[in-house]
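Structures incoming, each one as structure tokens.
What follows is calculated from the coordinates using simple rules that are stated; it is not laboratory data. Note that the structure is a prediction, hence the values are computed from the model and not measured. Cβ atoms are built from the backbone, for glycine too; each structure is taken alone.
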Structure 1
């Protein structure tokens, strides 16, 4: 996040008018447009003077000699931090989100993929959904199922609703009762614990049971340490309408195809404790013309991935923040419900936060 100095109330109001107009039209904004904005009660000459000052201070820029002004990344940052607030989805959008999560009944990966499409439809930008890391994921159930005389299937159900399966090769034929005993020990050790920290210290007294448990623990460790860097991208084709330059669209699409880069970007934004990064703030040159809005996904208080929106720096920030927040909350709730249908709860109400004072950081 960039540092921005305080602006007086008049400059802040003019900057807000310029940003809002440019977001809506994608055309440089002149003083006559600003003069018609609500709350602007000064002459066009004064507006022009203040716009020159805002340009000098780095909040606005003039793309052409005879054109109006457009916001810089610094201007957008001030707009996001000081002048705007998360919006509220309209009734039709709220109904669309509710209907989607009431009707989506499918495997985890398909649900995440369909959620990315929903988020893109709500915002008209590209969207990404990041699954949770398995290392920190809490196990709800661990079972061993016999597939043959010397093959067992390890089935792990995580608190986020994901189901992971691993085949285990056994050195000798293992009776069903041994698999059942090993399965019981594994479940007792893993239940409600992070997958990366499951251990079974005490011996059972049956060497064969202990051997099967040891093999299963190795498989659990491999599962926890695997890099789960897949992201689900929705609406990449919408980027073509969001940017003027074909080269920019190509660069952004190429970056979205690099899943590790996208995962790193979203996780970095979450670790910074912010919800919006603008332009060069994220450090990826290919996305210098983009803004990214991110909202965490939680299941029973545990981090379970994230949802993100990627669009031009002139994106509709209030709408994007509202969509990311609502979809993130409902996705976390739906994942929990898919694992435990009795856990269903009413969706979180949308509240409009109190508007922050203009010109104060």
Structure 2
């Protein structure tokens, strides 16, 4: 099993470690509820170094990414990132990724469990092209610092760096060097809050983590560690898809509610299948549900309209912010209208559920 370079830091902080995508990762430190609330109200730091980081250099880098990605990569300007899907010929999602354009290269961030699959897919379609693909995952660390206090804490804590975070804009990024250390700071994240994601050399990981989480005294809040458990409840409240739940090789971006990251006017792998789905409309589509009571609907739970099965739950939790049981599910399109009354089989008991708009939570 793989470990990030700050594994010992997680153990020192008392983190509970679990296997996630072949990596030993912290699921929580103080408790999921505490870490979730701190992210929504202040700022939390998550070790996301398990996610794949793949660099592209060479004249044909853009052409390769145009073929692989559903988003129009040619429209990305230097200093900008874009969320995209990578599809198979049937339009099913091989992975969801973030692609960033530097002045002289591209960076793709993919899911940990899909890294080897995506690398093989890229290498296959790179044959005969002028492009060098480099997997930098184990050479770097990646931290996500999320929450409403994040930008201010970075401004005060990193005042020695000549950077103006507020000028980046959502999905903007900047790169630079400090004391010989190359860094990239992205204004993006996976929690529904404003925040930053930082990529650094692996050797600097522990020092930077400890610096960012040092006690701030009474004059400011402290960035506290958060684990994968809180990261999951946060992303679910924000209705952000998780690969293996809302996305897989048999689910297309349109059914997943991600048509906004698909450009059907350009050529890419899977475009013909997606054009057909777009024209006919998806048979099922991702839908938000609020359950009666506090019981949680887990992945795979069946959804019913009266006695007819109409869908399957992909993710569910008891929302710490809303204090309601929420779930995302793929529901037959004709039964997915907002305010529709459905029920979910939760371990043999039918629980009433109402269709609601997504996301469940949106920052103010």
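Some observations on this one:
- Which entry (1, 2) yields the derived value 1.24 for Cα Rg over 2.2 N^0.38 Å: 1
- Each of 1, 2 could give Rg and Dmax of the Cα atoms in Å, for residues 148-195 alone, but the derived value 11.0, 33 comes from 2.
- Which of 1, 2 yields 1.6 [distance in nm of label points 7 Å out along Cα→Cβ at positions 156 and 300, calculated]: 1
- When relative contact order in percent (Cα under 8 Å, 6 or more apart) is worked out for each of 1, 2, structure 1 gives the greatest result.
- Origin of the value -5500, where helix-only ellipticity at 222 nm (-39500 (n - 2.57) for each DSSP H run of 4 or more, over all residues; to 500) was derived from one of 1, 2: 2
- When FRET efficiency 1/(1 + (r/R0)^6) of positions 28 and 212 (r between Cβ atoms, R0 = 35 Å, to 0.05) is calculated for each of structures 1, 2, structure 2 comes out greatest.
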